[in-house]
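Listed after this line are the structures, all set down as structure tokens.
Read the figures in this text as sums done on the coordinates, not as results from a lab. Predicted model only: the values in this text are computed from it and were never measured. Cβ atoms are built from the backbone, for glycine too; each structure is taken alone.
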Structure P
């Protein structure tokens with residue numbers, strides 16, 4: 001795999017991870033209140049679902065012969081580990097706190113996207 005292909009696959013992952021880190025470094029009042037109770041859990045699930053999609057794309061492109069279920073599981077594990085490290089980081093940001101339920105929402109979003117990706121890949125391979 002050439003350098004250009006690696007960059008095309010992994011720069012979006014690194015950029016997105018950097019954006020997550022930057023946004024979680026902001027005071028909570030910067031982000032504001034949500035439109036409904038528990039909106040932050042939906043936001044976490046969506047945020048980490050997209051992160052998982054980028055990871056799936058990068059992992060599948062980097063390891064094209066990898067077993068698809070393994071790629072799906074690794075993407076979720078990486079996303080959840082990053083979510084947990086981000087929650088730890090937020091414990092040190094003024095006006096922010098760390099919440100295990102945010103990590104669960106991260107994992108839920110990542111797992112949902114990974115499952116949909118896996119089923120889509122399976123269906124696509126069965127039709128070709």
Structure Q
């Protein structure tokens with residue numbers, strides 16, 4: 001039916017979220033700066049913080065991804081340095097990973113969490129407008 005939002009497949013919403021795009025319309029331009037996200041999608045009007053406490057999910061997801069990658073770095077470092085276990089390079093790699101990954105993944109965690117939220121709690125009428133033309 002014209003004028004309504006089409007049902008977006010969950011995999012497409014997740015891919016859009018991972019690419020820092022609006023899960024609903026697929027367009028970018030959601031971030032004013034690396035850490036500052038717009039309140040609404042400039043194209044379809046989706047309000048990103050749909051309920052109070054919405055960003056706790058993004059924070060949790062960022063933490064899980066960061067710890068997983070840190071674990072992989074530490075285990076890989078231990079396996080590669082066996083049997084001498086040189087700790088200085090391992091600690092440096094772990095420290096850099098612990099600092100860089102959460103900062104680098106931050107924007108994607110917000111848009112990806114919004115996609116997950118939309119999969120769990122689909123759009124209600126009036127939450128977003130149909131895009132004029134979208135990807």
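Suppose you compute distance in nm of label points 7 Å out along Cα→Cβ at positions 71 and 95 for every structure in P, Q: which one lands on 2.4? Of the options listed, only Q reproduces it. Given a value of 34 for relative contact order in percent (Cα under 8 Å, 6 or more apart), calculated from one of P, Q, which structure does it belong to? Label of the source structure: P.
Out of P, Q, which structure matches -0.42, -1.01 when log10 I(q)/I(0) by the Debye sum over Cα atoms at q = 0.10, 0.19 Å⁻¹ is calculated? Comparing all candidates, it corresponds to Q.
Could you figure out which one of P, Q the value 0.35 for FRET efficiency 1/(1 + (r/R0)^6) of positions 79 and 111 (r between Cβ atoms, R0 = 30 Å, to 0.05) was computed from? Answer for the origin of the read-out: Q. Structures P, Q were shown, and volume of the Cα convex hull per residue in Å³, for residues 55-118 alone at 74 was computed from P. A value of -18000 for helix-only ellipticity at 222 nm (-39500 (n - 2.57) for each DSSP H run of 4 or more, over all residues; to 500), calculated from one of P, Q, originates in structure Q. Sorting P, Q by FRET efficiency 1/(1 + (r/R0)^6) of positions 39 and 87 (r between Cβ atoms, R0 = 25 Å, to 0.05) from high to low puts P first, with the largest value.
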